[in-house]
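Each value in this text was obtained by applying a stated rule to the coordinates, not by laboratory testing. Being a predicted model, the structure only gives us computed values, none of them experimental. Cβ atoms are built from the backbone, for glycine too; each structure is taken alone.
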Structure P
Amino acid sequence: MTSRSVTAARCAALVGPYTSGKTTLLEALLFQAGALHRKGAVTAGNSLGDSMPEARERQMSTEPNFAHCDYLGETWSFIDCPGSIELLQDTHSALMGVDVAVIVAPPEPERCLTLAPVFKFLDDYQIPHILFVNKMDKASTRVRDLLEALQSVSDRPLVLRQVPIREEDGVTGFVDLVSERAWHYNLDKQSDLIEMPEQVKDREEEARRELLESLADFDDGLLEQLLEDKVPASAEIYEQLSKDLADDLIVPVLFGSAEQGHGITRLWKALRHETPDPAVTAARLGVPEDTGAAEDLAASVIRTHHAPHTGKMSIVRIWRGAVKDGDTLGSERVSGLYRLMGADSQKIDSAGRGDLVALGRVDSLRSGELLTAAGGQKDAGLLWPETPKPVFSLAIRPHNRQDEVKLTSSLAKLSEEDPSLVVVHNEDTGELLLRGQGEIHLKLAVDRLKHRFNVEVDAARPQTAYKETIRKATKQHSRFKRQTGGHGQFGDVHVEIRPLPRGEGFAFVDKVVGGSVPRQYIGAVEHGTKEYLSRGPLGFPVVDVAVTLYDGQHHSVDSSDQAFKTVARMAMSEGMPNCDPVLLEPIYEVTISVPSEFTNKVHSLVSARRGQILGFEMRAGWKGWDDLKCHLPEAELQDLIIELRSLTVGVGSFDWRFDHLQELTGRLADQVIAQRNGGD
């Protein structure tokens, strides 16, 4: 294999579904490089990654884990990304700072569908990626069947680089399809070179031919050699593999077992010889070209982290120039420069091209910004992923009311770290809502509030923003009269209350003639009417109502703004129950996106949730996926994502927008009203 001259540090991300073994693979890579003296285990709670209490408790990656090492004279950084689909924002942001991604796949064909969102994102952003099929020591499926299942979720051709050597005890080694040499696995050690077993030769020849044909699709010279039955040189094949990987044209496929240390050396070789230089990555991301100035720093901020003791940390990948501890960038000073190794922050003096480091206390920096000597550039045009829309919510409040200010600042820090975590105040229900990508996502946020910021919160299912309206008109005469020691209070109004078409809101009409209600009190009547509308006869905010003031009386001494505001509320309170009030529930237009094989199940799901199916079509840009449009009540949206993911091996998603209010009657309406008024 030829070696390319790469002087800059390179960076790789490990991505893949939950339980695929990414964190174990990170341990194996670092152990092979000598950066760890022993391999830890996720189940034992002693792995380098997953060191946070939330991760230890769940035995899963709950945020990106960062590590670095030197291997054969080259510097590498690794990012072990969370596998849960609910934490994709962290994964997507981390991928904006890497030269290559290693997709860690389980060896079961039935789980390949869980990789579809990963492949789609990498292809959309043209991030070079290698597929590493893990846990091959436990695999029972043929590699060709597994490859077929994996190809169904990848738009780029998968190019097999090895074929396994199987014996009675399972996979004991592999044959490299470029060098055509065979290797026997050793536990946590480099493999031994062996003679190619006879039973593998036919499969090796077939797989090698498929490899060369895949590469020839992108190189006319190689295609010409194949047509002339010439055997390309190994160096030429390796060079083509590197070029096609850098251009995101192919996905090389390797396999092994991170737990046993199998295939780790081969993966290291692929990373070293085929991962693009950081300059290639910088160009893909849109980093501005070098201006030639000595201080021409260019780095991108891929993550923000707020630590209890060190404060704000900005994790950056340096594309050009250098950063030193104490440097002034714009108006701010770098207060600490760190290389991250799991839970440890190793302080360093300087960092240069290709390095992945953390800057301390540069408070103005935000994720996605370009960092230069002039500070953070907010609109530099760097490629950056879209933030997914929330699909799950919790209503939260501080367990201790004295923590309200502390809660607000802590939530702001969590939202800065993870933009897919959204905090809103629902004006209709008065609740503080924490919104995100699912139940796990929000429970992690609640745990972090407690562990990292010492703020304990009570969380509950959010209230549905029901409204109410009326179905018929009425006229109401009300009088407010109160005599006190001084001036009394007097107000008298005649109003007509009538329904408006759906979506019209509220209208107040003044038709008073002859001064029966003086002009200075008309505004007070309108104000009192609006105050009442915040809670109608059923207990909910009132919409789509018009109130006409057409007559009344006043007293030259005892009438006042307050008296007319009070009598207006009285008129509404006495008249509204006679207007046939009815409950309204919010209806949303929802687009549910799933693989086509689950579309029928989603039809049943929507029907069971009182939904109305509007139609479905192929999902744009997604091979083998459908978009199903429907109307769903807000009350049925709360845990929709949980059931949807359960039905679709975790990959289903949906988008939503408010559409209209719809009357709700019958037993369900009675239950909603009783629940609303039962605690009053």
Structure Q
Amino acid sequence: MLALGLGAPGASAAEAPRIDLRVLVVDNGDSPVEAITEELKSTGIPYTTVDLDDADRPTIDEAFLSDTVDGGVPRAKFQGVVLPNEAPFGAGSAEQAALESYERTFGIPQVDAYTWAHPGVGLDYTTEGGWAGTLDGRQASVTEAGQAGYFGYLDGPLRFEDNSGSIQESYGYVARPREGFTSYVDIAVPGGGGRGSLVGEYAHDGRRELVVTFAYNDDQQQFRVLARGIVEWLTQGVHLGQSRNYFSVHVDDVFAPDSRWDTERNCTPGDFDCVGGDGEGTTPIRMTADDAVYAAQWQQSSDFTLDMVYNAGAGEEWKAENGGTDALTDQLLADKGEYRWINHTYTHPFLGCVQDTSTVPWSCAKDPDGTTQYMSRAEIAAQISDNQKWAESHGLPVDSTELVTGEHSGLKTLPQQPDDNPNLAGALADTGIEWIASDNSREPEQRSVGSALTVPRHPMNVYYNVGTAAEMTDEYNWVYTSKADGGSGVCENNPTSTCLEGPLDPATGFASYIVPQEARIALGHAVNNDPRPHYVHQSNLAEERLLYPVLDKVLADYRALFADNTPLENPRQSTIGTEFQRRAAWQRAVADGDVTAYRVGDTVTVTAPSGTEIPVTAPEGTLKQLPGGTAEFGTPYAGERSAWTTPESSQNALTLRLPA
């Protein structure tokens, strides 16, 4: 009752306690607790962790959980509690009793991250019409009660991952609810009748527990999809931080051709490690005007916008070498308003050290005194500005603060170039660049490059140097099969990679294996509050147009799962960069103890360092207090409202008025 802002029975509004907007996490090292903790961290919700394996951990008692402030107002130090199971301190222990008393007194919800089905959590034993076993590949659904509550952002059935037939990926207990238990996510009882709960609320003894009876980790899609509902239930929909689902796709090398994979030599002509390769022997891959028409039509029918990352100079060179006309450029310019455009430098040169290609792999060229040779500041600036000028002269709607360098060059490239080109930061400042793309597989975190900030991008495993499904499968087999199966064997020596059990069929492997694999990975990013864009290449929109089956599956799977009130956000690079910048500032303020946030009844108050944008999520109907009145707070998403916001200039705290 208190957590809902209603006060204790018989209490007046003036007696309502203060409940701090912070979560207590009791951690035993198991993956379910770690997964929920990652969700709290990603969302931006402050939390305190108590490690059960730490001999010096604090004792969970009344003083740890609550006190009084402001002349005697009772204070709950945590708005919700995450436990590894229903009684991690031991049933009847002093710590368990203190925690249960705290929850009962202040109306604090508790999540049991993973437990088994038994009457102590409001469920029948699985021997009483239930089931226990592997959930891989099985389909669960949100119940009517879940739809009416904090899981209402989900529409369709949820399928548990089944990525390997030889590994048990998720074990669970499917059980019938008892009195006081409300199921939010259930599943048909395997081999039996009726349905049993996997996630539900057990209300008893003046307390409420969210009981989860399947095992999971942070990477599994079933958890990622349900994580929002778990956290919103835990916080009753009022918390610091916000979470959204994002998906943006950058198409690099637009206007330029891409080299083609040589299926005989298993390399790409023109690459330094392609023995005997001089750039000849295969036909480069480049979009046609028909491909451009299809791209615009696909965007319209799919309600999705691509970011065209362009090299105007490379396009001009191609035109000069091919009769002076270019139907592709003409068509893309005719449809220029359909896309977002990002500067990719004029001719796509390597902007880092001067490459010495006399060895494989290449190395950085040195002066006689051993100093590394780098592309100059003036040359880098010219590549950026020439491309920008071309865009302006052709009316491209480009954001001049955004940049993607060829191969993310200029930034450090291990192992050959361990530091940024020292001339890069100055060139970015000279040309007004604020957001420079980086490769998430090398640098997953945002960092500064002079006055600019990086925007990490996810590479998609649809290769830049293939135009057909057969070529894609051939190269995929080379990379991901063992030497015994005719592959490179790289996967056998790379701990981050996994070999295929056998080569994919060149005729069917792309559609049957690669497409669902890549779509699953991309969807996993999208439902993880991860705004990082994905990047592919113009070659993937050419010839057999390999990108579209992957994107179609990502979008179809997402829209089948999520309700219309939870759309995929499709931000541009500068917006993504700003999001990371805000998150970093917020995390610093929280870590430094500079944020105070609490609710008293239906009022939320937050103070933070001046100028710090505050992320908040609250129910529909929440109002922001202004100096002269109130205004609607935030924007709608997933059935609630959220925003980055600050107090008004004349206010020293952010104040929100929750709906009654």
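Given a value of 271 for volume of the Cα convex hull per residue in Å³, for residues 72-423 alone, calculated from one of P, Q, which structure does it belong to? Value 271 for volume of the Cα convex hull per residue in Å³, for residues 72-423 alone corresponds to Q out of P, Q.
Have a look at P, Q and say which one yields 16, 39, 27, 13, 5, 0 for P(r) over Cα pairs in 20 Å bins from 0, in percent, as calculated. This figure was derived from P. Highest-scoring entry among P, Q, by distance in nm of label points 7 Å out along Cα→Cβ at positions 232 and 368, is Q.
For which of P, Q does relative contact order in percent (Cα under 8 Å, 6 or more apart), calculated from the coordinates, equal 10? Can you show the working numbers first?
Working: P: 10; Q: 13.
That value comes from structure P.
Comparing FRET efficiency 1/(1 + (r/R0)^6) of positions 176 and 392 (r between Cβ atoms, R0 = 41 Å, to 0.05) across P, Q, which structure shows the greatest value?
P
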